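Q: Read through the structures below before going on.
What follows draws every value from the coordinates through simple rules; no lab data is involved. Source: prediction; values computed, not measured. Cβ atoms are built from the backbone, for glycine too; each structure is taken alone.
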Structure I
Amino acid sequence: MAQERKIPERMCLGCHQKRPKRELVRLVRSPDGVIFFDPSGKAKGRGAYLCPCPDCLKKAVKGKRLERALRSAIPKELLAELEASFSEEMTICE
């Protein structure tokens, strides 16, 4: 009998729903203190996950959940970049 592989799940900081890790967007604060978008999901550092949904980003920023999860202030340039990329994808959370 073959065992089923476990699919890692993470919780979105905006809507608080658990989803497969690959469906979420990962932000990382590196050991140097630089915050960046991690498309591979394997960069070293402290990570935070969001659904690729504009509403989740707004909720996470408004409640300062991103800052708390990354333990650092989020640069406005990064927030603007995320808002632009999320509005293009327009994935709606259910």
Structure II
Amino acid sequence: MRELKLDLFSLYPDLGNEGIYDYAILVDQVAVGAFACESYGVAVTSRLTGERSAVPNITVSVPRIDELMDLLVRGQVGPIHLQDVVEDWL
């Protein structure tokens, strides 16, 4: 599994340096019969406590994982609430 960490300052300049969480897109391969495709998930880590939560294999769609990640970052969703937000989003 690979992890693509977001550069929040570059992607979301309107947030400034207020972010207390680090966000990442998780990339994994999933076998589909004789083929394999990429599957995407998300992870959130608290800069203050180091607490981390991850939800792998949410979607195979790049636009959908981008949409979810935008929701997480703009809402400043922390590790404690990640699972609930992802379930509601699905």
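Q: I have 1.3 for distance in nm of label points 7 Å out along Cα→Cβ at positions 8 and 40, calculated from one of the structures I, II. Which structure is it? Intermediate results must be reported in sequence, preceding the final value.
A: Numbers: I: 1.3; II: 2.0.
For distance in nm of label points 7 Å out along Cα→Cβ at positions 8 and 40, the value 1.3 is produced by structure I.
Q: Of structures I, II, which gives 1.4 when distance in nm of label points 7 Å out along Cα→Cβ at positions 56 and 72 is computed from the coordinates? Could you put the intermediate results ahead of the total?
A: On the way: I: 2.2; II: 1.4.
For distance in nm of label points 7 Å out along Cα→Cβ at positions 56 and 72, the value 1.4 is produced by structure II.
Q: Out of I, II, which one gives 46, 25, 23 for Cα extents along the principal axes in Å as computed from the coordinates? Walk me through the numbers on the way to the answer.
A: Values: I: 51, 32, 22; II: 46, 25, 23.
Traced to structure II.
Q: Matching task: 12.9 is the computed value of mean count of other Cβ atoms within 10 Å over residues 48-55. Pick the structure from I, II.
A: It must be structure II, since only it matches.
Q: Of the structures labelled I, II, which one yields 23 when relative contact order in percent (Cα under 8 Å, 6 or more apart) is computed from its coordinates? Mind showing how you got there, number by number?
A: Details: I: 26; II: 23.
Structure of origin is II.
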